[in-house]
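Colleague: Read through the structures below before going on.
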Structure 1
Amino acid sequence: MADQNAQNHGRFVPLFHFVTFGLLAINFFRSTHGLWPYSAKGMHDFLLATALILLAWFTRAFPVGVQDRVIRLEERLRVRELAPAHAVRFDALPIAQVIALRFASDAEFPALLQQVLDGKLTAPKDIKAAIKTWRADDQRI
């Protein structure tokens, strides 16, 4: 496997992201045809298709939300160790910026954090592009 960097750190699981959601989308749109003329079976099929899409969506969203909280906690501990003067201001950063900072090596983390807190780097894409030594996260879902 290639070393992780700003260009290849995103993760897609084709069977989940494309096949599962593709099949659910087809099922959803197919179920809309049963709505007119109105029938109880058509409504049932539509509601079931909607529930399946919501189930698949939240099956992904809930663990990612928990993971984001864990990342914020990990990075809060990292700030206390590497840049304690910024610990109070760090808590105000949006989670997207915290996640982007996660990829910075320990050596460049304090300076990069300072740039983010000063508003010089705001977009996660820009933060990641400024990282010179990438700290891989192979466990992110």
Structure 2
Amino acid sequence: MVKNTFTKQERLCSLSTIEWLFDGKGRSFSVFPLRYIYKVEPANEENSSVPLPQVLLSISKKKFHQAVDRNRVKRLIREAYRQQKHSLVAYTNSKRLSLSLAIVFVGNTLPSQADIEESLSSALTRITKSLDHESAR
């Protein structure tokens, strides 16, 4: 069972992976007010455990000048991801995949928790369906 946490191991910190995602090589889609960019690779065979999906959150300083607002949006996204990540983690563990995911806020106004949860829920479902469809090929 996966705990409802968002630990350091789940945060995307690798500069090379972040550059790879934002150089246009990652697969992306939008579910307003969030844009999702992700990369999937087979997990290393040398480790017996599959790494947890790694997530990066990005909120533009251009849209939210106040750090308080940017931090609030990050908090809302982190909380929604923390509560809904179980299906994604179970899927990547069962298929032995390593997932890197960037979530970029593209809205212009402060969102509600319900908006973020709805967007994230449909996006996680869409990612698992996409990965399932690719593995069936």
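Colleague: A value of -18500 was computed for helix-only ellipticity at 222 nm (-39500 (n - 2.57) for each DSSP H run of 4 or more, over all residues; to 500); which of 1, 2 is the source structure?
Modeller: Corresponding structure: 1.
Colleague: Of the structures labelled 1, 2, which one yields 1.45 when Cα Rg over 2.2 N^0.38 Å is computed from its coordinates?
Modeller: 1
Colleague: Supply the structure label, taken from 1, 2, corresponding to distance in nm of label points 7 Å out along Cα→Cβ at positions 60 and 92 with the calculated value 3.4.
Modeller: That value comes from structure 1.
Colleague: Looking just at relative contact order in percent (Cα under 8 Å, 6 or more apart), which of the labels 1, 2 belongs to the structure with the highest value?
Modeller: The structure with the largest value is 2.
Colleague: Out of 1, 2, which has the highest value for mean count of other Cβ atoms within 10 Å over residues 12-19?
Modeller: 2
Colleague: Moving to a separate point now. Tell me which structure, out of 1, 2, gives 1.8 once distance in nm of label points 7 Å out along Cα→Cβ at positions 4 and 100 is calculated.
Modeller: Source structure for this number: 1.
Readers should treat all values here as calculations from the given coordinates under stated rules, not as data from a laboratory. Because the structure is predicted, anything quoted here is derived from the model rather than measured. Cβ atoms are built from the backbone, for glycine too; each structure is taken alone.
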